[in-house]
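The data blocks that follow each hold one structure.
Nothing in this text is a laboratory measurement; each read-out follows from the coordinates by a stated rule. Just so it is clear, the structure is predicted and the values come from calculations on it, not from any experiment. Cβ atoms are built from the backbone, for glycine too; each structure is taken alone.
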Structure P
């Protein structure tokens, strides 16, 4: 260890001029920079990936404007902590003092009641809210709160930004600057960072520390090969922003698709322990329920949707139990991708044949002229017939009789196959049995 304090903390910028990247927000003449310079900042939400400076920007703003600064994490705080902070902010409202700034990291993890608790204080200007999120706030932040805030988007740092940070660290950091560090290649460092300054600094510090063991004289040469060797040995097994994020969610989904509840729960545990967003996991199960289980067990989609809603209300740590129940249920459910394949085939046909005309008898006919042109003529209203069904053609003539939905090989869809084979004989060539 070069120091007890991580390199990312030691190199944290202290003012806007030191801030790297995000020129569209903090560059000269940018909207946010002008607001900061005038001291008239609105409540706002910063949306961006990890390690791009969301927390740092909030701290710089509070420091520059000399505002009291309160910080909460949505992972560890609830309504109680929010209300306590609001009460502290109210006590600051004396002698024309500027209102405090409340920074909430990972605000997307607050449920509706937690977000509701902020509304009055934000609306009355008791405090200025700065929220940070890695998720689209349109989906994760309630509309009343979102309407009271600006939304600013922060982008992953560019390779040019990251190289500037590397050079700045080896020159200005009080510990790294003691050594003769030569950056001979940057590709591996940039790949390890993936636009994230924190990951970049962690990787750089790991490599330097490793090299010092072999070169105590401090003459260090950093190459791609050395970076790869150190990174593979030291970096965490799960990273929400990197390849492991996608590999593990893939393993989770494929385990459920493969009907293995034990593997599904294991990969779920890996994500839970790694700090994955529970709503991300729940959303993927909703998709899986429709794509991979479908009509073999329609209740699966209801279970997955209920899981998503419950997780959103409950939050950690109890949400993990709900996720586990849903994952196991989906894993042991019968599987069918017939609905998925049906829409795939239909879209393919649309791309192949273009905008085919709607048959006249099923067109909308709200005006007299349309009726005179034959719109809706000879349409047969199903409820007027026995069994609420009448054989009729509902497809364009050019693709009449085309089958898009093929029932899956499971008991429920076997019954569906028999039914539609009986109903649609002479129109579609369905066989009663496979």
Structure Q
């Protein structure tokens, strides 16, 4: 996404907004995630402005980054939340996002989670199966209220992304096939405890072309026409998220191009658009700061062993994803192919392989760029490693927005029996 870049070098030293990253590292033990509040605001405004010509609601995908400070910042700007669990519902509400701006997605909602969402008064459930519909009906009847629902439809569109983050093909687990959609809507609309309000699709993540989004809308339009003809009028079209960012040499469309493509297909429709961006809002607003522990050289390889690991940033191990790796203080001299690896006891614990890197000294700070999305939210305590701190910068100020876990946190809730 084009716009404000908070991570720039001044006098050969990496800054986040107006704060040297090295200054933060002097006060906060590495590793830590570091976010720019200005970038979050800039990216959200860009999205909001791009769709100003039509009624819309931007529901930030909480799974991308669920920190309360991030959610609160976006919520105050008018964002809703796209959630996929009871924990994300709790976080969104705790962060101050109104329930009527929350959309509940995900294939495996439990009855307890459904109850909590109905009681909270969320905008709608994106229903993914007929058995889930029955569970929502049961809870709505028991609570003596109406639950607002849409169906997530699987349009069988190739998003041209990594297969693990493709969600709109017929072999994926998400949504109802188009062939079952009309019957599902007819069933739901006949129930007093349900209010059918929308249609939803989400075809994948890290998409770098607009054509798959357009193809999905074109496949959904005949269903909208059939529903309208049968007296089932919908209020919302939820087009999901998935817009990609630049990690390396990708050229994803910006919000303006994305909006033009979508609006060209829906401009004649009366529905309110719901958009669920996550990565495109927060991905390039954050980095992971780590420290070089040791250099190890063999006849075959040169390794930089850092204090961050795959439990802190899983994307390289999980998806072979690329993150730019930069010394926080620029170094002179030649570069050498280097594997940048962590302390976890797995061969898959790497951030980069054969990456050209300068010679760095022990204790040098290193930044994994574009780590604001699916970074901390996918982290774990594997190898009994406490999860790292999260920090936010605003201008010349910074604050810890999630403290580093302690060893005591690792065993909280456990009992010896």
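Computing distance in nm of label points 7 Å out along Cα→Cβ at positions 15 and 79 across structures P, Q gives 4.3 for structure P. Among candidates P, Q, the computation of distance in nm of label points 7 Å out along Cα→Cβ at positions 119 and 359 that gave 6.4 used structure Q.
Figure out for me which of the structures P, Q the number -8500 belongs to, where helix-only ellipticity at 222 nm (-39500 (n - 2.57) for each DSSP H run of 4 or more, over all residues; to 500) was derived from the coordinates. Of the structures listed, the value fits Q. When Rg and Dmax of the Cα atoms in Å is computed across structures P, Q, the figure 29.0, 94 traces back to P.
Looking across P, Q, the calculation of relative contact order in percent (Cα under 8 Å, 6 or more apart) that yields 19 traces back to Q. Have a look at P, Q and say which one yields 2.1 for distance in nm of label points 7 Å out along Cα→Cβ at positions 303 and 319, as calculated. Computed on structure P.
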